[in-house]
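Multiple structures follow.
Just so you know, all these numbers are worked out from the coordinates, no wet-lab data involved. Computed from a predicted structure; not experimentally measured. Cβ atoms are built from the backbone, for glycine too; each structure is taken alone.
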Structure P
């Protein structure tokens with residue numbers, strides 16, 4: 001896998017945040033104290049179980065000028081008070097950790113890929129509370145056109161979603177083996193018209209209640225798509241949006257009765273979309289006004305927080321008065337910051353976001369892993 005190059009333009013713009021000072025009534029987002037990490041380091045995902053268990057994953061000691069020989073996986077664990085390094089899975093090659101999910105402290109999953117040269121392969125490990133064990137994943141063991149984008153875990157079942165070519169992929173670990181479920185009929189190519197469906201994100205509430213989202217394009221339709229698994233089959237869900245070049249990037253909720261999904265144009269324009277639903281009816285939520293929405297998380301109080309990258313790195317929350325904005329915290333002396341993922345901590349008022357900050361004065365631009373936390377006053 002080719003590790004993405006650091007977006008110097010975004011980081012340069014983000015530097016304005018550190019000089020701008022707090023906005024009026026800005027919520028209490030702050031930088032968390034984390035163990036030192038070796039430059040270049042970055043965090044790509046975070047998962048929280050409760051007030052005493054959270055994991056953040058990524059990579060450190062990566063040199064973009066020597067990508068074939070540098071980079072090691074990075075994992076940090078939170079015990080409710082501090083972040084510290086924790087045990088890592090045994091790997092046979094240099095890997096980057098990309099996704100983490102957990103249903104209990106004895107059921108934690110990490111998805112990774114080799115750093116170089118076979119970055120399209122998919123690697124998976126499971127933690128039982130004592131040791132990490134690699135879970136064989138035949139569909140992704142070798143480089144291919146399979147792209148796994150997200151991971152969710154519930155009640156011993158793990159879900160992977162992505163796409164293979166033009167078709168979405170829905171893989172389920174049922175406790176002993178992998179099952180590949182058929183995509184909805186709209187996503188299956190028919191006749192001379194090439195159908196396209198892509199799944200970017202997944203949230204499992206129960207083994208028979210799983211939601212995924214991305215975008216689709218078939219005869220008569222083009223736009224953001226939700227998918228639902230009822231334990232028997234996947235179906236597409238009409239959210240009332242058509243003929244729009246938008247894709248859902250992230251979704252979250254406390255249950256199927258209150259789901260938030262956010263998306264954007266995938267870098268092809270300035271549009272965005274926010275959808276809220278109760279599992280049956282859906283409504284768009286206007287006013288977000290940002291063309292880059294990589295992540296959303298719903299707090300234990302039901303308030304959604306969206307990571308927004310442009311024009312400035314911010315966190316946006318939605319309440320009765322509409323959208324509120326909080327500047328993303330930037331480390332002192334950093335050239336800017338970018339957050340990749342966010343999660344709520346069940347049973348608390350805390351939110352956690354992870355990403356990286358630019359190391360000022362480095363060329364090519366290097367980065368340092370960062371974690372931001374929010375707790376309502």
Structure Q
């Protein structure tokens with residue numbers, strides 16, 4: 001298949017995946033209180049648990065699915081992920097208690113792994129000189145889905161109730177399953193690709209490569225910052241907005257502003273990394289996003305907070321395209337599934353720790369503290385990457 005056709009198909013795939021996810025996840029605290037009867041005093045803790053269990057299970061399963069993908073095929077693993085995830089969304093719409101929702105989220109974690117397979121397939125199809133652009137488009141689409149999802153989720157919640165969002169999300173994921181089954185082909189391996197060596201067959205082989213190990217750590221911590229805020233963001237928006245009607249729709253609009261900025265900015269960041277340096281683009285994105293995030297906790301009214309949400313999305317969109325491109329460039333084709341599976345697992349660890357940390361900190365320290373905490377961590381990561389891969393490299397030349 002032509003790489004442009006694959007990019008177009010995977011772009012639609014990622015849009016459905018991301019929109020379905022963000023149509024539901026930002027509103028889980030409201031779903032817990034409005035539909036499942038959780039008390040306001042307990043909602044942050046239940047939301048943290050419901051967020052985190054999926055990431056914990058998928059962190060364990062993702063490397064396993066990645067290694068199977070290298071042996072059996074990336075397309076097969078994408079089909080394996082999309083079908084059970086669509087079922088999990090359907091089940092999420094019929095639960096009647098927070099305990100049942102947690103069980104559904106555990107099943108969803110077992111099924112997860114669609115995004116790393118999308119990345120693995122695209123990095124095998126894309127020409128080297130178009131890799132940054134392709135990954136930027138996919139990251140931008142992932143972010144665009146985070147715009148469409150909350151807006152659509154807010155509208156559906158107001159019109160039909162929040163359960164309808166689960167059913168529509170399940171239908172979208174089933175369309176993804178059909179696309180992988182009938183349209184997208186298994187990516188060809190390069191002509192010079194060699195079979196796996198005995199060392200490469202070791203499940204821990206990738207952790208022994210310093211570059212990959214460092215990028216996994218950076219990805220884990222960056223993801224932790226993102227998901228540290230997600231469980232409490234709609235609650236915080238509700239606090240800033242005061243007692244207004246259509247709070248679900250209002251929260252969806254404000255939540256989407258970061259995605260709007262990121263959808264436009266991500267391809268730019270990918271192209272910038274290809275022209276200059278993926279490490280430089282990564283450092284710039286993390287330092288600017290960290291600064292904006294630290295400042296976001298200052299406003300005590302909704303409009304300036306929403307402006308800062310847009311700014312965080314504008315700069316945060318540059319982190320993952322650069323990181324994915326670095327990993328893709330330092331991984332042989334025969335290990336693409338394994339490395340992106342491990343990257344996904346690392347991100348899931350961050351996604352597991354982040355909601356729990358955010359829920360606990362918000363409960364006992366207040367929601368304001370999360371913004372400077374996350375901002376300082378991103379700026380520290382930017383400084384570390386700059387020192388490790390830019391400053392030391394220039395000093396050795």
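Quick check for you: by Kirkwood radius over Cα pairs in Å, for residues 86-293 alone, which of P, Q is greatest? Can you show the working numbers first?
Numbers: P: 17.7; Q: 20.1.
Largest one: structure Q.
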Which of P, Q yields -26500 [helix-only ellipticity at 222 nm (-39500 (n - 2.57) for each DSSP H run of 4 or more, over all residues; to 500), calculated]: Q
If relative contact order in percent (Cα under 8 Å, 6 or more apart) is calculated for P, Q, the one returning 29 is structure Q
For FRET efficiency 1/(1 + (r/R0)^6) of positions 222 and 302 (r between Cβ atoms, R0 = 25 Å, to 0.05), structure among P, Q ranking highest is Q
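Out of P, Q, which has the highest value for FRET efficiency 1/(1 + (r/R0)^6) of positions 46 and 342 (r between Cβ atoms, R0 = 30 Å, to 0.05)?
Working: P: 1.00; Q: 0.50.
Structure P gives the largest value of FRET efficiency 1/(1 + (r/R0)^6) of positions 46 and 342 (r between Cβ atoms, R0 = 30 Å, to 0.05) among P, Q.
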If you rank structures P, Q by distance in nm of label points 7 Å out along Cα→Cβ at positions 278 and 358, which sits at the top with the largest value? P
